[in-house]
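Quick heads-up: structures coming right below.
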Structure I
Amino acid sequence: MTALTVHQTVRPTGFPAPEHFRFVESRVPEPSRGTALVENLYWSVDPYHREMMDADFELNAPLEGRALGRIVASREPSLPEGELVFHRKGWRTHSVVTPAETRRLPLHDGVPLSAYLSVLGGTGLTAYVGLTRVARLREGDDVFVSAAAGGVGTATGRFARLLGAGRVIGSAGSPAKVRHLIEQVGYDAAFDYRSGPVADLLTKAAPDGIDVFVDNVGGEHLGAAIGALRERGRVVRIGTVGQYNTPDTPPVVFNHADVVEKSLRIEGFLVRDYVDLQEELYEFAVPHLLTGALVPDETVVTGFERIVEAFLLMLRGGNTGKILVRAAGPGEVGGAG
């Protein structure tokens, strides 16, 4: 059997391209004492990967990433063969893991496996932490979300509605995504940020202002939201995807006096500091998944050989909801799912 891994070969300037990656073949590794071999079934590609390509990822070495897989060989009693696990040694078809590097999946009946990388995974945990711990969302709060049609954005909109938010407003990058937000995700209003100045579009969508801004983009969106926030408004800074590929983007411009005069709070966080809330997320989200009140928003690409394609598609905004890659089944040809 042959294993495949993806390596980053150069540090890109601007948008990454297929030639910045290389697929490497090797023999399927054998687990050593205290480890187990996982055959991966689903892989996550995330915006933070782009930021890590600039300095954090080692060149010509397997890339890190969230993955779900089945243990197929084990030399560790706590990792029995057949068990489904989550780990971060993704971007490869097979991973050797230790108990400390894995998390057993609870596998709730009626919940699709892919959900453990979307609304029940790091994506959902980011949205949940942002609303419940950082924003400290109160019933009736009006919420604005940037990059609302992405994985975190769709989860944030759905969670905000379930947590009792007032109006939920989102921005996205196309009319089709705006329609999806309103017709499928449950946003009260949404706009295409490419159709005009964000401040004007936000004022039209939320003429009475907002209480919470969940920011995945930065830049013009952040400046517009600070102007629209009411007294004691909160900004949850999750990411700056609008600048990952354009490092020369001018700094955000806003009225700094607003922060003081309206007693605003601006706070960022890293979801890795909140992994202890994983079970709480399950307790909140799983019942809603089972009743249909919560639906995972996912774009699934089939075939590990398309993982780089999926990553680049996500960076260009070609996905709706969380983008995942799944292993092709026997006789299955890779293609968008």
Structure II
Amino acid sequence: MLACVSEPVYLLGIDTSCDDTGVGVVALTASGPEVRANVVWSQTVHAEYGGVMPELASREHVERIDQLLPQALAEASIELADLGAVAATSGPGLMGALLVGLMYGKGLAQALTVPFYAVHHLEGHVYAAATEENLAPPYLALVVSGGHTHLFDVPTQGEYHLVGATRDDAVGEAFDKVARLAGLGYPGGPAISAAAERGDPLAIPFKPPLQGQAGFEFSFSGLKTAALLAHQRGASAEDLAASFQRAAVRALVGTSVRAAEAYGRETLVVSGGVAANRELRAAFAQTGLRVAFPAGGLNTDNGAMIALAGAAALQARQTSSDLGVSAAAYVPLAPLPGGSAAAARRKAR
């Protein structure tokens, strides 16, 4: 922690890792970090493709980021000159999209002569939930989104051990693909959730993935294939949504609970876009674990969570990042379990 913070230190956070342009402001005070602004532009240009088009995403970031910065500053009631540090996502993500926010953040920090922090995208997601309830490690952290399904053990602040990850599709990606299959629209998470309320979750008996495994991995490609077969047999979109959502949620919750028991953790942080799913939240509420979710607006990709991670680095007196730091499309937050062969297989996917 900073020894004495008589006046707030304002940190700007930027995230352009995928298809959301996020700019947020966090005030680091004597009592801890506070989110003062969180402005996000969610791109709609990808809807007709049923998934994110990388080149279009990069162009949208370039067009929008200049508009979002003054909005975030106004929401936080500060001027540009009041910023004490800048943080931006450096990876993982879409390379072109990452470069937009990273270069923009580095340019601002250099112009303002303030520290710059390159932030790992997944660490931002973890802080989005952990900060909400002022959590301190140890805890487990489950990051679930369109691009990620990772379960970490966090024994101390800034230390991460990968407990398990998906072998194939990220859970949010599976939601998108099943929603597109059922004609429910994009993005798939909210579409599946809405349709599921009108369907029967027991209509389609999906087989639980990786049943009986000794580890804590995830897999959603089998559920996706089973959904396709059910659709071809004439299952309604509502029943398909409800049954798929139930199976995906059970896989996430069951594996996480087993990991918490194995690692002796009583607290679980759940973050990422899929963390907004009501069925998932209700299922975790029945586990007996202390479960922390991000506040509204901090589930999906955003700049405030990157500013929160930057604030944690500043509090811990970490050295600021070199302005020569580059973006990385693939960069693990923690080593992949299972040895080099397993790591190589997953990196190739």
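Read-outs: derived from the displayed coordinates by stated rules, not from any lab. Since the model is a prediction, treat every value here as computed from it, not as a measurement. Cβ atoms are built from the backbone, for glycine too; each structure is taken alone.
To which of I, II does the computed value 3.3 (distance in nm of label points 7 Å out along Cα→Cβ at positions 38 and 326) belong?
Derived from the structure labelled II.
Consider the structures I, II: one of them gives -13000 for helix-only ellipticity at 222 nm (-39500 (n - 2.57) for each DSSP H run of 4 or more, over all residues; to 500) as calculated from the coordinates. Say which.
Working through the options, I get structure II.
I have 16 for relative contact order in percent (Cα under 8 Å, 6 or more apart), calculated from one of the structures I, II. Which structure is it?
Structure of origin is I.
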